[in-house]
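Structures given as structure tokens follow.
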Structure I
Amino acid sequence: MLDKKNITGLILAGGRGSRMGNVDKGLQPFDGEPMVSRVIQRLSPQVGKLIINANQNLESYENFCVPVWPDDLSGFAGPLAGLQTGMQHCETPYLVTAPCDSPFLPEDLVASLSSALAAEGADLAVAVTGAGTTRQPHPVFCLMKTSLLPQLNSYLASGKRRIDGWYAALKVAEVTFKDEAAFRNINTLEELHQFEEK
């Protein structure tokens, strides 16, 4: 397993929040605090450093005392653009990503991904839930070598934006997690209220 001091956590908060009425999802109240705060609490103990990728409300995100960087690519280009930004500002050899709208992420996410990446000599490790026909990869929950940045730059320069399309060319370790609910992401205001603790 990798030493956590060599891993930076990147919280992806750069989307438009279109399915939530074009609000900034990470800043929406969830159990009395911004949803991104829950992600910070879950991810921070698992990594050496944290950074946030956001494209709006930067000052609000900076209030969490974490470095905040917007996409270099314009036009809300998706999670790969955020990943590119994270790699560019990452000072450790490894980067792990999690979205700002997943407040239940596993407390052993980084340990499990890093163990598989090291054991398989992989470039990238990605979380998967289910099996067979219910198997579901979760590409925004992944750990990668930051040395992949030139390859990512080339992929994005070609106009492609699919995160699973990018890592299809890499050596990938898939890590199965039993708790599917841990990877639940909250996309609508209805889901936000539904999953709050009663």
Structure II
Amino acid sequence: MKSYRINDIFYSLQGEGLRAGSPHIFLRFSGCNLTCRKETEGFDCDTEFVSGRSLTAEEIIQHFKKIAPHAEWVLATGGEPGLQLDQELVDQLHNQGYKIAIETNGTQELPARIDWICVSPKSAEHTLRVNFAHEVKYVRRDGQGIPKPSIRADNYLLSPAFEADQLQNENLSWCVKLCKENPQWRLSVQNHKIWNVP
């Protein structure tokens, strides 16, 4: 029976993007194909996604029902969920009544019928394999410009880089300035770090 390498499953509030504040079951997949560094991406990756355990789709769904029996949304995240999330798991989750959101770096092609796609690019635009997203979100630090997105999206967001779990005023001010100068862009802050929720 097929299994997926899962780092963590927990129920919390989405902390960023247009769905901020809404409850989701977070399905954190193990593994990533990129290494984010402050020198190149503007921030050091602060998520542990190396460890994990193998779970079948049935075991994942059983865990969902145990920790959040009334949940409507599942957020596939990582690491890079696009390395493992496949059509079989998407279909099984839909069959159980869940809506599916994903946070991806955009370098992997995604299965069909994902309900909400957030792409946060961490590599050059020519490496991206996702063509459309509901939101595209770039993490920026002071002095970094806005890339020209290769992905067509409903919404374009700028997120100020944190240092550990601290929002740096210079990064926030810079993103506010960029949004004012480029009104097609919106500000998105990692509120979960401020709210102190997982």
Structure III
Amino acid sequence: MRTIVLSLTLAMTAPAAADDDSGPKSDPKGVKLELAITSEKANYPPREGLSAEELKRAAEAGERLPKPPEVALKVVVKNTGDKLLQVWAKGDPVVLTLELKGEGAVNLEPRLAFTREFRIPEAVEVAPGKSLEIPVKSLTSGFRGQSNYSYWTKPGEYTLVATFKTGVQPIPEGAKEQDGFGQVKLTSAPFKVKVK
């Protein structure tokens, strides 16, 4: 079986800036879908284990990284328009990525191998005012839900931002067409998470 190896990229984020309070966005602009993070739980216990520097060194050395923190979140894709939309919910072109921001936040792309088969996107209908909900049980995201790890490494207040690459039909103005769907990227407003 052939595999694809993703290269290692490291990113340690700085404390959240004041302009992080912006609302949800879409690319291209004007897509009648809105992305949000919701939860009944926004407080989490501190993580035990490696510090930010130790996580960084382990990733650079190609060592196996610990599992990211468990969470109880939902990413919600809401149809804000007045027409029924078809939205890709899963498949390889569909990528949900999480980015944790704040002092002590670490976002990593570990070296992983994936099988080379292409997983065809599957669409669901989202009626006007209705939503597609995606459960998030840990801070693991990215390609096939596995290529991005996020960690908090100390107590404090963090923000979490989600991006969702998907396809929509009818094709929104300005979107690139793929198999009869328009490729779009949705970004959520920052969601506050407290670690204490």
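Worth a mention:
- Identity of the structure behind 0.3 (criterion: distance in nm of label points 7 Å out along Cα→Cβ at positions 126 and 166, calculated), options I, II, III: III
- Structure (I, II, III) behind the derived value -1500 of helix-only ellipticity at 222 nm (-39500 (n - 2.57) for each DSSP H run of 4 or more, over all residues; to 500): III
- Relative contact order in percent (Cα under 8 Å, 6 or more apart) derived as 34 - corresponding label from I, II, III: III
Values quoted throughout were computed directly from the atomic coordinates according to the rules given, and no laboratory measurement underlies them. Computed from a prediction, not measured in an experiment: that's the story for all the values here. Cβ atoms are built from the backbone, for glycine too; each structure is taken alone.
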